[in-house]
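Chemist: These notes open a run of structures that come right after.
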Structure P
Amino acid sequence: MRFSSIFSYAKDDYKRFIHLINNKNYSFRATLINPKRLYIDLQKSAILELDIEDNVYNPFFDGHIIIDNTENVIERFKTDPSLTEFGNQTVFQGYRTRGDGRDILLLSILPVEGGEDGYNLGSDSFNEIFGLQAMFVLTDEEDLTTDTGKSKKYRIKDFDYQILNERKLFFSSVSILGKTVDVSNLTDSEKSVPTGKIIKEILKKALSNDEIIYKEKINGVETTPHFEDGCSTLFYSSPAENSALDDLSFIYSLHVSDNIKKDFAFLNKTQFTGEYTLESASSIFKKSFNKKLDSGGQYFIENFTMAGQRDVNNIIQNDVKKPLNALEFGETGDIIDVKFFNPPGGEYQNKLKTNLVHSYNFEGKKFIIDSISGNIENVKEDFTELYVNPMKGKDEPKPYFLLNNTQKANLNYDNVFTIFDKDNDFIRLSVGRNKILKDALKLNLGVELTVQGGLHRHAGKFISIDRTGSYIENDFDSKFMGIYFILSVKHIFIKDITYLNKIVAVKTYSFTDLKNEENIT
């Protein structure tokens, strides 16, 4: 496990850092440390606000921290050296900020359970779901004035992001073929490597760590079942001006999954082990809901319940739009605020239209135009099969993917150009159809939930929302009640005792057929 040694110090001394947050005990340890091993453990009471975002479209955590800095105590604090004359005491001092992107924030937040022998941490497998360990660098800083004095706000960036953004790899995919292969007489096609393998190698080399990929033991053997190779292949060498992050972003944008429908994948970083996964969106959606058992699937987290206006005259049982067997987490699932969103019309029309993908066959001296896979009606069929059919509907879930006559007649379309030629059908798929699939997922029915905080909530997983009580069935609930895919989760700690989650999620379907009119211009 990548973070085992880095965060062992936090586990060894966790009892000094136990805090009661939202009526639950956590070992909450935030440590500032720099390469000279100058470090300071921040008291929980000194952290006025901590905001961390987990976003499915960004594998790197991001956020900010606000620290009490009355009288510049962060850097000015120092114990009186004369006190060491009366005992074997150490002189403690504040943290001296470098400001060069090497000021590290180590953050460990682990749930703690009480028992007969006191407080106990959970196992690693438990903490993979309910805990958080992360490494950040301090970037931009800002002085703030609060009711109690001065404070310091730091923008915090994922440590991996900072290193990838700085470092040049001068990477070539040929290195993956191995030293035993003579590449001098190979064609570019023969030098090509699956894009998933390239992504994996970039992460390993740039972060100087072979343990960067998430592993599971299957029959006693360590494997990487959640990091796919993909079917898209490239012969790639880094341009001189590229950072490792540029290389990673470029290859990731062209990656096509190796499942039957060849859709796109999400690159994700686990929030406890700091290891990476690369899994297709279709594989993720298959794990949302178990139709046979009417229960949440492997990637389903929990249900949130809203109060429904009771209709005393309604004797018919309302449709259950959530999985019938769905976990709930008591007061942790209490909804503080909820906002529902329809797709943004302007961006919807700008992004959801046919993509004509152009390329050139240098060998045959022919232009190639793919007008089929990126046709918007064909994309809707693929979207329905991959991201709607796995969901729960009254009879069958109906896609929320409206197409008017302008879109269907291709009076509104995009020309997309790629430098890759005849041997790269999958690359053309990545910049054409898969780009529309990704946009259609993001631009669907949405919700923003504010709830009491829980570290078990992750981007790329699923929740559901439903109502209690007896009420008249209506189109609004058919649209907005049901199973959602989480785009982002913010973990927000405010002062000493408050912990909130702000969840943004999308729903790809309606529970019943809303019979929206599409025969319009």
Structure Q
Amino acid sequence: MTTQTSPAGQPASGFHIAVKVHQRTASRALLLTTLALFGASAQPNIARGAPPAEAFSGVGAWVSVFEASVWARPERAVADMRRRGVSSLYLQTASSRPGPAVFRPDRTARFLRAAHARGMRVVAWYLPPYARPGYELRRALGAVRFQARGGDRFDAFALDIEAAPGSPGPSLRNQRLLRLSESLRRAVGPAYPLGAIIPSPYGLELPRGRRWWPRFPYRGLRRHFDAFLPMGYYTYHGEGPGAAFRDTRRNLEILRSKTGDPAVPIHIVGGESGASSSAEGRAFKSAVNRYGAIGASMYSYGQMGGEDWRAFSGLRLAPVGEPARAAGGVSATPVTHGPRHRRLVALTFDADMTYSMLDRIRAGTVRRQIDGRLFSLLRRTRTPATIFLTGLWTGEYAGFVRGLARDSLFQLENHSYDHRAWTSPCFGLPTVTRRAQKAAEVTRTQRVVKRVAGVRPRFFRFPGGCETLRDRRLVARLGLRTVGWDVDSGDAFEEHPRTIVRAVLSGVRPGSIVVAHCIGAPNTPATGAAMARIIPALRARGYRFVTLDRLLSAEVSRPHESS
């Protein structure tokens, strides 16, 4: 494939600049039509509960539609990739030219069957020209929905974001990019893995890159994509191992900074393999090992030589959701109470939801799990509270959570994604054991809460309070402080308010953190009634209610509650 150098210092051909710009001026009517054609959501080939970003982890191999020799023998190519340690095949489904949604569907089917037979994932990728929005969205979704004879499908989709000749200017380009990203996510559903192939963040920071694509929408894209795949292309920014190391490090650092997420999943694409030396390849690997990424590759498979593959020997990739280094200053020591010298109390309520609870709600056997009486009481009495949200509860009750975020009474924090216990036994909860899955329990909820409520939690509470020191250290590496409690209300499955009242009033001390729940019957049927007695009783003792932030701050300003 011939390439030209873009203003950002990368090739400007179909895949290289990788900036995924499926311009999305398509109307809502178009989106509804597309949903009708393709179904409400896609079904990825990953296990239930696994983080979608795992689809982009591991060593990758890229195949474009222009590599005729690779397409001629799919099975042979896949066997060679697997022998060299590749776990994900990135297969281009269409170029920017008009044509079918899936390039050579018979050969594509052979790639899918061969890769799946060897335990590999296959990620579709497509570069739209941004000229016919509806047509381009249908082509992208056509790849997502493609099914080979025998049932094999793509495991994920990556949108190639790139400015092509005739693309609009930066402002309109950003608008269309974000609209398309939102529409694509709505069409495939929240669980389908989507990756954003973007230009080199380091290249975009250079003067020519800033002129070419100012205000690149990193944070806007983070709301819709599970992982970023920056086309680092150190071979376009300098020569030698020093330049390769510098480019790779800066790409990882800038992307984490621009997204505001130290744990953002990144599959880093290094130099163009045909132009990278063995020393540069080793420097690329060293930077990945030091600064962390969930996946790594070079572009493209057809150009990979023995020296390129040898550079991947000894590659150490990070688990999904775990940043390369610990977030500065975050302690692994859990917070269980605030300062004891002031009569302040933090009421905290856990919004639990497991997949089995969600299934019962969807089946209609349980009504919505929001304790309306409790929230009405808190608002009526102007009582601040901190709500620890699970990702499932946040997604199911997005409108309600947005209302909490707009109310200054409430602070929103992280309580895992689906309330699986991190150790066992733990009150009969299902468990999560793998380190990568534990990290995803935190990071998926961070994304959901940010997307729904517009806030990024800073504290984390383990489901059931079941954790180890190693678990707390992992949470600290993700940038969150673990929060426990010193007063357990005992409201779980307790039907008698007086039992809860007695537990809280007998346990509260200055600086206490009280744990209870806000999900109502059948799990916590008496919490609202109990809090109706607890709140006035503690105020009568001279206690003030504050959010967790205010409790832990060095100076607590005058509370905004009324007494």
Structure R
Amino acid sequence: MNQWVSMSTFSRRSFVEGLVAIATFAATAATAKEAPGGRPAASGQPADDPARADAAMKEAGLSPFGYGDVIKRARELSALPFVETPSQAPEALAKLGFDQWRDIRFRPDKALLANSDTNFRMQMFHLGFLFQHAVTVNIIRDGVATPVPYSPQMFDFGQNKFGKPLPVNVGFAGFRLHYPLNDPTIRDELISFIGASYFRFLGQGQVYGLSARGLAINAGGQEEFPAFREFWVDVRKGDDSRVTVYALLDSPSISGAYQFNIYPAKQTVVDVEATLFPRKIIEKIGIAPLTSMFFIGENDRRFTDDYRPEVHDSDGLLIHSGSGEWIWRPLHNPRAPSISSFTENNVRGFGLMQRDRVFEHYEDLDIAYERRPGYWVEPRNPWGEGRVELIELPTSDETNDNIVATWAPKEPVGPGQQLIYRYSITAVGATDGMHAGGQAINSFQSAPRALGSSEPLHPNTRRLMVDFAGGELPYWLKAPDRVKVDASASSGRILRTFIAPNPKIGGFRAGVDVEAPPGQTVDVRVFLRADNKALTETWIFPWRAE
């Protein structure tokens, strides 16, 4: 179902402009990458063997700090009225522009976690620009959580000059973890947590694009942004396979505890567990929300005054339904705000993907859109009835994050409930092997007639074309007459369909001509079949008759 709705002009854009820019910040920071051979000094004593430390704490009648402690804090917090945290950024920091804030860089030789006997390192983000609320960041050593103290000596302030020294308790805007992801001699940025409940992470050879969030409330309306207030970073001595981050979330409507187990890899995986305690009735809560940008694509050419053929961090929403069907929904840059809903029962997975990974389709030498990851969410416990919701906002340039995908439970949530969601998020590169069927790799629109044809062009009609490749389609190229287009529309009517072999991709091009009354939006569904067997995923696209 596709709804055209009137949405608030809440300052999502001004907020996410800073978050989008973190990618640039990370790229700039990469010039100061730290070599794993170097062991910079860090505060605190070297950690003992974890097993010995745990045993010593038990002997003393204590228990190591863990996720249960964060859950307890979140439960207690939910029973109290929400307290709005005022901005902790001094005026000199609060008025910084993005470029000035970006000029404040953490000194790599001050990196934390050097005593963990692992390749993980932690660097901090300074307050300033849009990031004016400090978060507490703790390191867990020998089962004991200790806050990281702020010191201006941790940072190189670049060209910034302040009239007077900054307060000694300024605090941090967030943090990032580094790991030798692409080169055993260089620690690259692995994951960052900064701004509300936003975080983003990378696999090998990837560059930052979309973001994940801890939680969304009323996304697409008068949105409330829950924020992580405190973090605990737990690196087990000598364990290079994972790092654990706990987080405490709070907002006027809800509090919650999060556990992130982060596994660096070619396609890095973050296992998430969220335990939530609503303070109020929440009509629409968003679980595992993802935020991205789509400006120009092959199926959306409204903005043509740009040398780049395509400009986007993600090009489609992929869903693995509870029934087993795979659905591909190409993204677009709408003329008006749009919400599309995909009703599901125990959805098996969903994510925003960057399926097109060909440089020549972007032609951007600096941004590397073809290397942006997709984020694939897979529930690890039953999520019940609800919907995958896709929100698309109009944008006139690439600086705005205008795409949101999230899981919304069917029923509202409210006080007295404890909600537990477990899921993994994978930083996906190529999507070829995600399912056995053919995939929609290109989507196009045109007038519904052949070039040069004298056939009359009827108003309120459109031709939608899809290139399907992969799966068993190369096999069926030997008998193309047995491959059929299965097309349907939520309203209006399908005028005709056609199909042609596309040997350039080892698959087929399907075409659908659709008609609808002016102003009506039609959800068009297309897949290929042969001998009553589905050969591809289902392609779904909302076309609006103008």
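The numbers here are math on the coordinates, done by the rules we state, and not lab data. Here the structure is a predicted model, which means the values were calculated and not measured. Cβ atoms are built from the backbone, for glycine too; each structure is taken alone.
Chemist: As an exercise: Rg and Dmax of the Cα atoms in Å, calculated from one structure in P, Q, R, equals 24.8, 89. Which structure is it? Could you put the intermediate results ahead of the total?
Modeler: Values: P: 25.8, 88; Q: 25.4, 81; R: 24.8, 89.
Label of the originating structure: R.
Chemist: Still on this structure: One of P, Q, R was used to compute helix-only ellipticity at 222 nm (-39500 (n - 2.57) for each DSSP H run of 4 or more, over all residues; to 500), and the answer was -2500. Which one was it? Display every interim value, and only then the final one.
Modeler: On the way: P: -4500; Q: -11500; R: -2500.
It must be structure R, since only it matches.
Chemist: Thinking of P, Q, R, which structure, once distance in nm of label points 7 Å out along Cα→Cβ at positions 168 and 424 is computed, gives back 2.3? Walk me through the intermediate numbers first.
Modeler: Numbers: P: 2.3; Q: 5.2; R: 4.7.
Answer for the origin of the read-out: P.
Chemist: Further, regarding this structure: With Rg and Dmax of the Cα atoms in Å, for residues 256-431 alone coming out at 21.1, 74, pick the structure among P, Q, R it was computed from.
Modeler: Details: P: 21.1, 74; Q: 23.4, 70; R: 17.1, 55.
Derived from P, not from the others.
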